[in-house]
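Nothing in this text is a laboratory measurement; each read-out follows from the coordinates by a stated rule. Note that this is a predicted model, so its numbers are computed, not measured. Cβ atoms are built from the backbone, for glycine too; each structure is taken alone.
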Structure 1
Amino acid sequence: MNVQAAGKTHIGRKRKINEDNLLVEPDLGLYVVADGMGGHKAGDVASRMVVETMADYWLKVKRNKSPSFLEPVDKDVSDLAKHLINAISLTNIVIHEAQKKPEYHRMGSTLSALLVEDDRIWAANVGDSRTYLFDRGSLVQVSQEHSVEAEQRAMGLTDAMGSTHPGMKNLLTRVMGQDRKVDVYITSIRPETGDLVLMCSDGLTNYMTERAIGMVLDDFSTSLERKADILIDEANRGGGGDNISVILLEVLEEGTWSRLKKKLKR
């Protein structure tokens, strides 16, 4: 699959530091958004550990020096997707072990990752940083949100206004580093030429509606880089109360040689 990508991160209007980190590695086919836990020690350190550990792992995969599996992966996914799960599990252990240092006690991070493999993209996540597919004008969330609010909403336990108690809104039920083992959600999508995939921290989705995000993505006269800038600008205009991170992937038409190689591989 031939894609182009753009990634941007911004501190927002109210935070003193940016606890988000991005990984945009087209050569590796790997893209990661990590949102360090706000209000906890060293959230920026945790999110940086996420992108650095994931990048290091995937360099080894590309050099045919794949790390050993921490435990069997029983999900019905490809071998590369199993390595994606293993990479996230290893990253989780790195953060969990780092918490033994007093200055890193209780730090954590969300993680959303995209891995491009042949004609599909694997989407994996832990936490509430979302991944969307924008297909023919429709914005569809493909990640699974691990928060109290999302789980209560799924069970129909929100109040009449459709919201949970303010103090519970941003409470995560899964986060990188919380425990030594982490349950990774993974799924695959098969976007077509012209489709967009959006990854973002909640600094975007808390300050822009999905309808507004879709309107930005639907403007095909605007470049991918410019769309990322507009999304960040609009989130800041909506309040900018958190760090804002965006990665956009656009699926491009493949050349004849690329299509032929895929047929030969099959």
Structure 2
Amino acid sequence: MVEITGYIDVAQVTLYVFWVFFAGLIFYLQRESRREGFPLEDDAGNKDGASWLFTPAPKAFHLAHGHGVVLAPSDKGDANADPANLKGAQVGQFSGAPWQPDNEMPMLDGIGPGSWTARANVPDMLHNGAPKIVPMREDATITIAEGDMDPRGLRVVGCDSIVAGRVSDVWVDRMEHMIRFLEIETEVGDAPRRVLVPMNFVVVKTPRDREKVFYVHAITGEQFAMVPGTQKVSEVTLLEEEKIMAYFGAGLLYATPERQEAYL
């Protein structure tokens, strides 16, 4: 073993250097992990102060397709978490108490299973800048696989077996080559609307009349009239996707009063 002095050898110095490097690496990674979600914010909207030691300096992230620049960390909080935007009340007078909707339409309150994140209000894009999720009428190269059922024209019913409308088109993910949404021409509510139903909330059933239907357990037939819409007829933004998914997710608990009660 090569000795630097009579008491310190190369192996010992190497070990100490590794310890210092590893401690610095852990500190760096801990600081970088605070770029999102910090400073911490409680359910009343109160934020912790930024730490001079553990909070990193803001870094600029340039978004693809000219969608701007995002700084992280940022003092800008989630708009949906702002107490001024919450449409409900806590069930208890203590920090961490669950929130409960107190409106006539709890599935639009953004609480519990209906909560959503304020994502960018722009479509998800392909590498060439074109929207990734589009209706089939916008892309003639996409067709239903031979031998598979074409959803267009089939009825859609809610958990109460009320017909909400018929499928007018299919929205596909052109990158993953799969169906993301069914476009429904509603027959409920004050006026017909075109709304999107997430494919993962749909089950194909064959009732007694033998005509296949799309069954949606999450909401009732009448509630299809209030599904959040899209700004454009052939595009869905990331924010709109969030709100649509949240609406159907909330329906699993809030669509009927009985769903909020205990099973036993």
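Output the label of whichever structure in 1, 2 has the greatest value of distance in nm of label points 7 Å out along Cα→Cβ at positions 184 and 248. List each step's numbers first, then the result.
Values: 1: 2.8; 2: 0.9.
Evaluating distance in nm of label points 7 Å out along Cα→Cβ at positions 184 and 248 on every structure, the highest lands on 1.
Using the calculated result -9500 for helix-only ellipticity at 222 nm (-39500 (n - 2.57) for each DSSP H run of 4 or more, over all residues; to 500), pick out the matching structure from 1, 2.
It traces back to 1.
So P(r) over Cα pairs in 5 Å bins from 0, in percent, computed for just one structure, reads 1, 5, 9, 12, 12, 12, 11, 9, 8, 6, 4, 3, 2, 2, 2, 1, 1, 0, 0; which one of 1, 2 is that?
Comparing all candidates, it corresponds to 2.
To test your reading of the models, identify which of 1, 2 gives 1.00 for FRET efficiency 1/(1 + (r/R0)^6) of positions 32 and 144 (r between Cβ atoms, R0 = 35 Å, to 0.05) when calculated.
Working: 1: 1.00; 2: 0.20.
It was calculated from structure 1.
22.6 is what came out when mean count of other Cβ atoms within 10 Å over residues 128-135 was calculated for one structure; which of 1, 2 is it?
It was calculated from structure 1.
Of the structures labelled 1, 2, one was used to calculate relative contact order in percent (Cα under 8 Å, 6 or more apart), giving 27. Name it.
1
Of the structures 1, 2, report the one carrying the highest value of mean count of other Cβ atoms within 10 Å over residues 8-15.
Checked 1, 2; max of mean count of other Cβ atoms within 10 Å over residues 8-15 sits with 1.
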